[in-house]
1. Out of I, II, III, which structure matches 3.7 when mean projected area of the Cα convex hull in nm², for residues 49-104 alone is calculated?
2. Given a value of -11500 for helix-only ellipticity at 222 nm (-39500 (n - 2.57) for each DSSP H run of 4 or more, over all residues; to 500), calculated from one of I, II, III, which structure does it belong to?
3. Given a computed value of 23 for relative contact order in percent (Cα under 8 Å, 6 or more apart), which structure among I, II, III does it belong to?
4. Looking at structures I, II, III, which one was mean count of other Cβ atoms within 10 Å over residues 41-48 calculated from, given that it came out as 19.0?
5. For the read-out Cα extents along the principal axes in Å, a value of 76, 36, 32 was computed from one structure; give its label from I, II, III.
6. Could you tell me which structure in I, II, III was used to calculate mean count of other Cβ atoms within 10 Å over residues 33-40 as 19.8?
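We did not get these values from a lab; they are worked out from the coordinates using the rules stated. Nothing here was measured: the structure is a model prediction, and the numbers come from that model. Cβ atoms are built from the backbone, for glycine too; each structure is taken alone.
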Structure I
């Protein structure tokens with residue numbers, strides 16, 4: 001496999017489509033993944049054979065055998081970890097927090113109690 005094979009692989013696939021939420025990525029990271037995501041994926045899954053030591057190291061990082069050092073490694077590692085988190089937590093990451101209406105005291109009950117307490121205090125001070 002040659003460098004041209006890698007370039008052809010990348011150019012044939014075009015822009016990379018994210019399989020996770022993009023909210024945690026900054027603009028430069030997004031641009032890097034959109035441009036090189038298919039290439040990163042090809043190296044990781046073995047469709048592309050690494051041509052040099054940097055690419056061999058990238059494969060180790062992508063398979064969680066090494067810690068990321070370079071920018072490309074860090075961005076792809078972040079992407080993989082985000083996908084892992086989303087797979088584990090399903091839709092809980094995107095749920096809006098909501099108040100459970102079934103609380104001990106309802107709003108109406110709290111107002112009634114406040115009136116009663118205020119009434120008792122007022123009547124005790126009048127004496």
Structure II
């Protein structure tokens with residue numbers, strides 16, 4: 001089940017990002033598809049699932065962000081940076097995702113969160 005548009009809009013308004021990015025997120029939340037005679041609020045579903053994933057797996061997200069930042073820093077080294085970033089980037093991302101996922105799995109509440117997320121994704125699939 002997706003969140004109501006007013007809750008998504010309130011959450012988007014509280015984000016610490018630029019007004020342009022907030023406008024893009026609001027437009028995404030308002031995106032709908034018409035399938036036959038049924039209107040599907042696909043944008044709200046996408047944002048709801050994304051927010052649930054971020055809330056359920058914060059360590060994994062943090063690991064991916066840290067790995068991306070380190071790869072960006074390595075890429076700024078003069079002459080050899082781009083070559084090193086191309087080699088080290090995927091390794092850093094895999095390591096960051098793995099360490100973040102392990103951190104999330106050590107949490108005692110992860111199994112209930114995963115079960116709730118599975119049921120929500122099953123509802124989106126149906």
Structure III
């Protein structure tokens with residue numbers, strides 16, 4: 001006698017293209033998590049909404065990493081307005097990218113040439 005198929009529990013799968021985004025696990029140190037929770041609460045957002053907004057507000061761009069000698073997607077913690085101000089003042093701009101080989105984050109200051117390239121990209125609307 002054939003066994004009956006049991007009905008799956010939960011919501012049916014969404015049609016292709018309508019699925020929610022990918023979940024990305026992230027680990028925070030205790031103090032950092034408290035700060036994130038406080039900032040999210042203060043802005044009346046969920047932690048996910050706040051983190052997503054913070055990530056998307058940072059400037060990301062292509063740069064040559066002096067550590068791994070590759071062209072990478074680098075990020076700055078300045079946000080768009082802070083990045084524009086730092087470029088205007090020609091201030092030190094620290095950037096970071098996550099290494100793809102798991103060796104850790106690579107952080108460095110942009111060179112004058114990288115800053116000029118970044119200014120051109122912003123002026124042309126690429127960033």
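1. Numbers: I: 6.1; II: 3.7; III: 4.5.
Corresponding structure: II.
2. On the way: I: -20500; II: -25500; III: -11500.
The value was obtained from structure III.
3. Details: I: 20; II: 23; III: 14.
This figure was derived from II.
4. On the way: I: 15.9; II: 19.0; III: 11.6.
For mean count of other Cβ atoms within 10 Å over residues 41-48, the value 19.0 is produced by structure II.
5. Details: I: 97, 27, 24; II: 57, 38, 30; III: 76, 36, 32.
Of the structures listed, the value fits III.
6. Numbers: I: 19.8; II: 8.5; III: 13.6.
Attributed to the structure labelled I.
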